[in-house]
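The data blocks that follow each hold one structure.
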Structure I
Amino acid sequence: MVRVGLQISCTLENIEKLETNHPDYAFFLKLTCSNCGEQTNKWHDVTESERVQQDTRNSDGFNFFIKCKMCGRENSIDIVEKSNAAYTADDAGSFKTIVIFDCRGVEPVEFSPRAGWKVESSENGQKFDDVDLSEDDWVEYDQKNNNSVGIYEFASKFIKLKK
């Protein structure tokens with residue numbers, strides 16, 4: 001079992017907080033089998049509020065379950081409860097862990113942000129729901145504060161964490 005943190009970095013314009021629509025946000029990941037090294041070429045979604053029952057050894061199920069096409073190994077991922085964190089104006093420009101995955105036999109290697117983000121603009125400004133970051137940039141207008149808000153240069157990476 002390996003714990004992997006998803007870290008993001010971006011530039012925020014007049015934004016106080018960026019966060020996922022937890023626990024219903026679908027993290028779209030590309031994965032690598034820890035046993036044989038086979039990497040998936042399609043995106044897989046992992047959502048904390050969803051459980052799949054595919055393994056008789058775990059009656060609670062997993063947030064995600066996959067059988068490796070190359071070696072046949074059964075692998076799973078769970079999102080660590082209460083590991084979701086917001087990316088704030090103080091974090092802008094640096095990498096911050098926003099969620100932790102508990103990985104068994106498979107590890108994420110690529111992340112696609114897509115839709116489902118929540119944004120809160122600065123100075124008690126407007127809130128935006130279901131923000132789409134699939135283009136790695138997002139721009140909107142804050143009517144309350146009469147200024148533009150934006151997310152730019154979105155980047156992500158995975159880091160292995162100590163237990």
Structure II
Amino acid sequence: MLDLLPDLFDEFADELTLLAAPWRQYGAKRVFCGEVVTVKCFEDNSRVKELLAEPGHGRVLLVDGGGSLEKALLGDLIATSAVKNAWSGVIIYGAVRDVATLNTLALGVQALGHVPIKTERRGVGDKELPLTLAGVDVFPGNWLYADDNGVAISRTRLPLKD
């Protein structure tokens with residue numbers, strides 16, 4: 001299925017909320033979904049690296065980077081770790097880097113933009129907390145659905161058609 005969100009919104013409009021932001025696709029996996037794991041960090045990807053080094057079990061990491069496009073919160077090495085650990089995808093409300101490599105990885109990646117500058121790891125950031133992104137409250141355990149049409153959140157897992 002190439003256009004997941006239009007079909008989901010047609011059938012489950014009352015159960016979905018669009019995260020309306022100018023998302024850009026970066027991963028080779030263009031359609032993805034999974035249970036949400038949250039992290040909030042600003043220009044420090046320490047927690048992103050930690051979480052994506054753990055087993056993902058098909059989940060999606062939703063990162064509130066404060067919208068910063070100054071430093072990348074995800075690059076090729078951490079994204080490769082996410083693939084090895086069976087994460088479905090990563091959504092960054094901020095920037096990524098190593099765009100050409102990200103485009104080759106079997107991982108869903110969406111972000112606001114990209115920049116070649118890495119973060120300094122200072123060990124700061126919080127994980128598994130509620131986030132508010134694009135005016136939408138998102139909680140750990142919600143479900144995230146993404147494709148070229150955008151990103152949407154549901155409180156529960158929705159049945160997908162093959």
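Every number in this text was worked out from the coordinates using simple rules, so none of it is lab data. All values reported here derive from a predicted model rather than from experimental measurement. Cβ atoms are built from the backbone, for glycine too; each structure is taken alone.
So helix-only ellipticity at 222 nm (-39500 (n - 2.57) for each DSSP H run of 4 or more, over all residues; to 500), computed for just one structure, reads -4500; which one of I, II is that? All intermediate terms of the calculation are to be shown ahead of the outcome.
Details: I: 0; II: -4500.
This figure was derived from II.
Of the structures I, II, report the one carrying the highest value of distance in nm of label points 7 Å out along Cα→Cβ at positions 123 and 147.
Answer by largest value of distance in nm of label points 7 Å out along Cα→Cβ at positions 123 and 147: II.
If distance in nm of label points 7 Å out along Cα→Cβ at positions 11 and 35 is calculated from each of I, II, which structure is the one that comes out at 4.5? Before the final figure, lay out each step's value.
Numbers: I: 4.5; II: 2.2.
Checking each candidate, the match is I.
One of I, II was used to compute Cα Rg over 2.2 N^0.38 Å, and the result was 1.12. Which label is that? Write out the running numbers ahead of the final one.
Working: I: 1.12; II: 0.94.
Label of the originating structure: I.
For mean count of other Cβ atoms within 10 Å over residues 67-74, find whichever of I, II sits highest and give me its label. Write out the running numbers ahead of the final one.
Values: I: 13.2; II: 21.2.
Top value of mean count of other Cβ atoms within 10 Å over residues 67-74, among I, II, belongs to structure II.
Out of I, II, which structure matches 2.2 when distance in nm of label points 7 Å out along Cα→Cβ at positions 3 and 51 is calculated? Mind dumping the intermediate values first?
Numbers: I: 2.2; II: 3.1.
Computing distance in nm of label points 7 Å out along Cα→Cβ at positions 3 and 51 on every structure in I, II gives 2.2 only for I.
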